[in-house]
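Take a look at the structures listed below.
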Structure P
Amino acid sequence: GNGTRPGPMHYCLFGLASCYAATFATVAAMEDFSLDGLKVIAENRIDFSRVLGLSDNLPIEGVKITAVLKSDAPESEIRKIEKLAQERCPVVFCLRNPIQLETELVVQGRE
């Protein structure tokens, strides 16, 4: 396409942001934390040169999550919820830890 619609990496970041937001909100509720609003932004920079076979550069050097929240809670409580959300978010876990990945190729029409 002409770059006007989300691509696969955008969907990956959407998944990260939504999972982190859901985990943050869940942890906040479990801890009786007063949360009046939450917005999560996930960002990265992509170098397509490796994908195109032009270099051995890492395609992605890192990902940044920014959580913007509204709360009257003390800073120490906010940091506690942030730490728990980072520890418990399944997508954050997948990005921070090597996990087993299995791929399978099926060619249709061949026996």
Structure Q
Amino acid sequence: MVQDRRPVGIVTDRDLALRVVAADAPSTTPVSTVMTVDPTTLPVHATVDTALRTMRMAGSRRLPLVDDDGHLVGIVTHDDIFVSFARELGELGEGIESAVDSSELR
């Protein structure tokens, strides 16, 4: 949830599970009553390492990204980072495989 372009709340699958499903709340329950208020945010220029550390400390798998004015510009998720690492590992593996193949040709 955004107010004046600043994140004031976030609804996660965990929020829904704990505050709607487990509480047997009706589907007409307002989002504002189940959201996590004042979520931990991350500057858009933060590193992946900082994002992971912040997620761990906040106990969250999602963080709103904000610009220098505190305006919401996106959301980074644990899965985004995992996919990025997997892609990098794949590229590293291809590089190693290519180097091994090249040395075998000599």
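Quick note: the coordinates plus some simple rules give every number you see, no bench work behind them. Note that this is a predicted model, so its numbers are computed, not measured. Cβ atoms are built from the backbone, for glycine too; each structure is taken alone.
One of P, Q was used to calculate Rg/Rh (Cα atoms, Kirkwood Rh), giving 1.21; which? Only structure Q yields this read-out. When mean count of other Cβ atoms within 10 Å over residues 6-13 is calculated, the result is 12.0; to which of the structures P, Q does this value belong? The read-out was computed on structure P.
Given that mean count of other Cβ atoms within 10 Å over residues 14-21, derived from a single structure, equals 17.6, which label among P, Q identifies that structure? Attributed to the structure labelled P. Could you figure out which one of P, Q the value 22 for relative contact order in percent (Cα under 8 Å, 6 or more apart) was computed from? It traces back to Q.
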